[in-house]
Structure 1
Amino acid sequence: MSDFNTSDFMNLMKTQTWSNGRHLVRCAKVIPETHDVTTFTFSMNEPVMFFFKPGQFVTLELDIAEERIMRSYTISSSPSIPYSFSITVKRVPGGVVSNWLHDNLKSGDQIAVHGPVGNFNCMDFPAEKVLLLSGGVGITPVMSMARWWFNTDSEVDMVFAHSARSPKDIIYAKELEYMATRIDNFKMHLVCEKTNIGESWGGYRGYINLHMLNLIAPDFLEREVFCCGPTPYMKAVKSLLQEAGFDMSHYHEESFGSTPTKDVERAEKHADQAVLEEQKPKEMVLLRIPDLDIVKEVEMDLTLNEAAAEAGVNISKACGLGMCGACRVKVLNGNFEMNHNGGISEEEVSDGYVLSCCTRIKSDIELEI
């Protein structure tokens, strides 16, 4: 049997890949993590493989109170699950964007994102042994790294040390416990600043210090260190590493609240260009579905699924990748472009059938559903 070849697989899977720029994405899931932290998962209507380096971030482009606001968030998911990506957001008192996301963004909503970008990532600094240090919601980039190594069966020796305000504030607690029980090369340590009334806690207490670090990772001087969290947390970590004689060329940090100016400027430029594109007249065509007595003007290049939805018709689909055949419909008249992944036979194509999830409209078109 021949070895599995990734390039051959990618040739079979006729999908697009992610590149830095402006992209319209759909919120697929909203997942509560803690009492004030939520994960938002995004995908596209057509198959797109979201490749990025674990630790990188995206910039969201949002319209809030009739004002365009750009805000960056680290990708918390791993590129090992490539057809979606996630951000994990903490509700901040008075935070315009974080509160808007928590209160308004729901499954099915569409927003614009820019990216991925960022120099803080594990792929550019390969190592056999790593120490992942995080505080609060700064856990997101190092969690992306840990998920990547975990999902790809990497032999990287990981020590994961996370600091939280209290046990109820630990993000991804159950997933971290699961990872720690599944592989030998993942050691998890949790530090809580305090415990609330009625809470039991058997882990580390207080703030991370050199004594605690020696217990968590006795060989930390030999590890590549990735650190993210609030500025006081990172300042304290950096100081104790320096005092211990750590080689700081192996130290990498990211402040989850900051975004390089050039990245913001690039995202704003993309947003301005998108506004100009949206102001251009769109080429429209007619969608006809005689059985349902429907005639609807729709935009050229929409998929048949999208166009039908605009006409109030739901064409069932399952994979969205042109593989399963669940969204098959018949084209009676009109031009189209189908880019499927094996979910339809040549005989069906000869009879006029297409897969609506991966078929784009190129003229007036008439369907049988």
Structure 2
Amino acid sequence: MMKNKIFSYLMFTLLLVSSCGEEEKQDQVLLPSNLQVSVTKDKGTVQATFQAVNANFYKVNFGLPNTIAERATGTTATFTYREVGTYIISVQAHSTESDFITSTESVTISNEDLGIGIPNAGFESPLSYEGYDLIWQDEFNGTSLSNDWVHELGDGCPNLCGWGNNELQFYRRENTAVKDGFLIIKAVQESVGGKNFTSSRIKTEGQKSFTFGRFDIRAVLPKGQGLWPAIWMLGDNIPQVGWPACGEIDIMEMVGGSANGRDNTVHGTVHWDNNGQYANFGGSLSLSQGIFNDKFYVFSVIWDESKIVWLLDNVPYHQINTTPQALDEFRKPHFFLFNVAVGGNWPGSPDSNTNFPQQMVVDYIRVFQRN
């Protein structure tokens, strides 16, 4: 009898220990393993791709101050940075909300990534052309604008509010800089003069104007929805006859945006008065790869008594015959304007994907006339 009692007790104890072991095994959580993270960068936009064994979900933190990891959808997450810096991207592979493993990767966002660097690469035009003399140039080698340039300030009000295009910027002197051999016109998101953006617009009106010639401007452009850089000319007689009777030659305009045909496309256009009716004629050119923010390009027109030809990096892409009498505006002197507008009828407003500040950087402007 005693042996049976002892045997029963031992069996009970074994069953109890076995039961407890089963519960402990069930309580143990199987953590994910082998977390692999890769990071790719396209300008300021970074994509993290991740995968782990036994992960039920993932959380990602892109390294901004005072932020926490957020649950990802699937095995990728994308973020667009607005500021220069080095960021630590943290990826968590979770089995439960509180059980996870972590891996980190760093990414560096530069001025160039945000479109506010000055690239070294790009096309260079010559200082001479056969049959032409170089009659005026500005290489922007000082620390301020020369006396050949004057500023246009404000928002165009009261006579031309929004500069005739419902633009969103307030023009200031402070957004123009000359340094390191470049002219820099910067568009900034800030509140001044009742507007939410500032920029600059400069011109040679009253200082330098030209009738006919070849004009070369080497520049790198801003990028992004709502940016509208322009290198253009207006007739000297605009105070007397107004626009468009004075004539307008747009050497280069770009309507910014990430969609195809935006940051990678420039436009060359003329505007004039055709017997009391507004008229315009334009052409455009899109890059086969890249955008105009990647490197310097040379924007040119060759203008003579019978035609205007637009060129990019010395390759013609558009032309207009100006011999009809209705285009007489284009046989009279014109002055230069450089500006970066924000918003307006053509580009539309900036959106959440537009990085600020943005800038147009001009290396030089050169004017040649036939000898």
Practice prompt. Rank structures 1, 2 by relative contact order in percent (Cα under 8 Å, 6 or more apart) and report only the one at the top, that is, the highest.
Written response: 2
Fill in: With helix-only ellipticity at 222 nm (-39500 (n - 2.57) for each DSSP H run of 4 or more, over all residues; to 500) derived as -2500, matching label from 1, 2
2
Worksheet item: With distance in nm of label points 7 Å out along Cα→Cβ at positions 28 and 252 derived from the coordinates and found to be 6.7, which of 1, 2 does the value describe?
Response: 2
Worksheet item: Here Kirkwood radius over Cα pairs in Å has been calculated and equals 23.1, so which of 1, 2 was it run on?
Response: 1
Practice prompt. Compare distance in nm of label points 7 Å out along Cα→Cβ at positions 204 and 244 across structures 1, 2 and report the one with the greatest value.
Written response: 2
Worksheet item: Where does the value 17.8 come from, among 1, 2, when mean count of other Cβ atoms within 10 Å over residues 52-59 is the thing being computed?
Response: 2
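No lab work stands behind these numbers, since they all come straight from the coordinates. Since the model is a prediction, treat every value here as computed from it, not as a measurement. Cβ atoms are built from the backbone, for glycine too; each structure is taken alone.
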